[in-house]
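Next up: some structures, all given as structure tokens.
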Structure I
Amino acid sequence: MHLKQLGRSDLTVSPLCFGGNVFGWTADETTSFALLDRLLDAELTFIDTANIYSRWVPGHQGGESEAVIGNWLKSRGNREKLTIATKVGGDMGEGFTMAPAHIRECVDASLKRLQTDYIDLYQSHYDDPNTPFEDVLGTFQDLIKAGKVRAIGASNITGERLKTALETSEKHNLPRYDSLQPLYNLYDRSDYETTLEPVVSANQVGVIPYYALAAGFLTGKYRSEADLSISTRGNRVGASYLNERGLKILEAMDQVAERYAVKPAQIAIAWLMAQPSITAPIASATKIEQLDELIKATRLTLDQDALDTLNKASA
């Protein structure tokens, strides 16, 4: 499995990042363990989670995903084989904040749940304009010096703010964001390509986009209003993707998928992997069969004709 370097950090990661938001939510612990075992068998070693996963579920407090991953790491004794990414800054009851005291409290809680001494990639989940970057990055510097964190990244941030953060790091000799986690897929292209990609490309920032399958739309299972009732994501898909442009993209994906004898979801992942600025797309699965499709996608290389077809339909 070909590994990629994450930004300028010394972290090397597998070409697909598994989205751990499903652990302890739509995948119980037994299922989650099976998925994690299969991931490692396929040499996919990059896992993304967050302290707020899955706080939105009634009865959950947040940290459920990290706890499942921690239990698996302990039971398998394989921590050194994995690159674990988690996040801080989401609403754990105090609102959305990157205040230094909040970061310090949350990192220790995440380490305890993950049952590990260090986090490979610690990401600011949301940009906090009320906390100066000097304070955020200075706190991350303390965590890196303490050995609790290896590298840092940002998520849900504008190109302008990311540029400011990188300039702050250079000016004050502070750790820099070595990764960005933006919304980016075959449908959601405009924001990333116009405002974020120029910044990450100019500054060698690794990119691990979320919603690689556009809430499941790019699997091809939603093609009419009637299809929206098949999952809890149907309402979001209907509002965001089920339109003339979305159907045009699915048609192009179908053409390419037929030529390669694969499924649309694999085409969506392979398209992302082919983008020069992308390090590893994030995708999740709740069943082994779904995961096997993602694994196959990491071994699929699209030719220029296929990329042109997809680019034209999704422009």
Structure II
Amino acid sequence: MAATGTTPATTAAQPSQQLSLEAQKILAKPPRSLWSDAWLRLKRNKAAMVSIVFIILLVFIAVFAPLITPHNPLEQNTSNSFRQAAWIKTDGKDTGNWEWPLGTDNLGRDVWSRLIYGTRVSLAVGLVPMIIIVTVGMAVGLAAGFAGGMVDNLSMRGIDIVLAFPDLLLFIIATVALRDTPLGRIWGGLLLLFIVLALLGWAGLARLVRGQVLGLKEKEYVEAAHSIGSSNRRIMFRHLMPNTLSPVIVSAAFLVPTAILAEATLGYLGLGVRPATDPNAPFPTSWGSMLLEGNVALSNQPWMMLAPALAVAMVLLAFTFLGDGLRDALDPRMKQ
């Protein structure tokens, strides 16, 4: 009877021991960091991953544009003007040629080559001002939120003034006023465009960072850092800034398409990058300038306008999908 009585106890102990071993294996695994956890969630978002691949492809195209383009984007041949796209047929006959896949413009320049070089301007306009905006916006937002008092009040009033101006109107005023100055001639006006976009974009990001810092500086770990004598600089850069990066990264992803759209709009109005004359110029044209040229010749060669319009739309969609994916991935509430 004693032997029979001990058997159930032994059997019951085995699952319990098994469970504890499984629990030990789980506990033995190193915990995932916030960033690795966010990357796993981002990989599940197919639209965001396709967008990342597309953006990497665009960067590759922009960097190696001279090796990819079949013709010099500034090479003119008036006897070959307004050639249709390669697959276009008129009266059952091919009017295009695959030597010029998207046809030629009114001066006989290859539309495909100009479209590839336009990628350089759009990515530069999207990425360079975004880096400046993030740097300035984080610095002002951290200082205003952490210092409080007079510093916070003055910073917020300055931000309110900047945000009060209509963006597009200020772009146009600044471009028209400084277009013929030495600053406006550098890189065909590209440097001026960088500065104008950065000056108007930092305020929104600074307000976002300031709001994050106001909530974070009341947390227990910040009070603990104060109590052990950590300097204000260490608290700002080691405790507060890393915890504001999630919304900043998402905001930065949405800043890029905004800047690209602003450049395309200014180029369409004739206020974007100046047309280059040097055949070795790194930025011979932009998608905005191509939209303006294509609008004039829409009835003769529609791909002069359709090609850059589709390119702008695809880039905007890619960065928008990436921003949505980053927002979901960096939100802890999305963790499953």
Structure III
Amino acid sequence: MMKFTTHSLFEIITYLASHLKQSNWCSFEVLNPDLFEHTYNGEIVTVNGEDYLYRGLKAWVNLAELLGCKISIPTIKSNNLVEITFKKLQTSNSFHTLQPISKEEKYGSNSLFAKIQKNEEPNFLYHYKKALESVSISQRKNILNLGINRGDEFEIIKSMMSLEDFSKLNLVGIDHSYSALQIAKERFPQASFLKDDINDMSKLNLGRFGLIISIGTLQTPSINYKQFLMYLVQNHLDANSAIILGFPNSRWIDGELLYGAKAPNYNYAEMSLMFNDVIFAKKYLQQKKFRVTITGREYIFVTATKIGSSQKRPYDKGHH
């Protein structure tokens, strides 16, 4: 078994990448990261007369992801060494590449997508919750969610307020998956759910909302993103409005959420298309007198609140 001591990260990546081309897994021994505190990756440390380049556990977790692997829990091998195992992710086990029975049910209740629980992913939940706090969710009464699926975004809103306040909300969700909407209806009987193509929203006479949420929907190839965003802002936001847009900067493969948007014709994460959409949203919303922030990582959140809105942000204390 390979033991890494003073090997550079370049040497380690080269070795592991080569090994993983021939095998679905790779185990190796490294310095136990728990032996040192306040130590930076790459610092030389000495244990029992032997030199090592220190690396924290997060470095190995990040490396596993970059190499398209899962990482097993390290096992203690000696007083100063642990064994780490990388296992290659099965790229065929992904809703991104799986051909659905029907276009409308690609994200349905029986799809591979249905196994995904975004609200249990720290890098989604943390930033989505912050976005809701930024738009003063407790003061929003009319909320529209585009691409609602089974209603996960509503679930977090429900968790952030009392049941009495939540029951008073006017919630509307639109999706084209019949089976996913059936689940959403069971979870949120007070809400209105519409099975429709959001490209045809103009025929629904929905009116205006204090908050519009759309996570990972506006980048659908069938949607003319820029024109649709402008239509939303001009026709479905009220005077004291806010909007939360989530742009996937990740892929779901074999149970793992991997950082980095996958663009056509690239075999690695290439994020220019995603960031082009993010910057367009930021500039357009600023032109329409919104205060805009960009946050997140695996999901990039564009959160915008109308300037002059009666809703105060969490950090507004009445001072200027």
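Given 1.20 as the derived value for Rg/Rh (Cα atoms, Kirkwood Rh), for residues 57-224 alone, which of the supplied structures I, II, III does it correspond to?
Derived from II, not from the others.
Thinking of I, II, III, which structure, once helix-only ellipticity at 222 nm (-39500 (n - 2.57) for each DSSP H run of 4 or more, over all residues; to 500) is computed, gives back -22500?
Derived from II, not from the others.
Can you spot which of I, II, III the value 44 was calculated from, given it is percent of Cα pairs over 34 Å apart?
Among I, II, III, the structure yielding 44 for percent of Cα pairs over 34 Å apart is II.
Looking just at relative contact order in percent (Cα under 8 Å, 6 or more apart), which of the labels I, II, III belongs to the structure with the highest value?
II
Each reported figure results from applying straightforward, stated rules to the coordinates on display, with no laboratory input. The shown structure was predicted, so the numbers you read here are calculated from the model rather than taken from an experiment.
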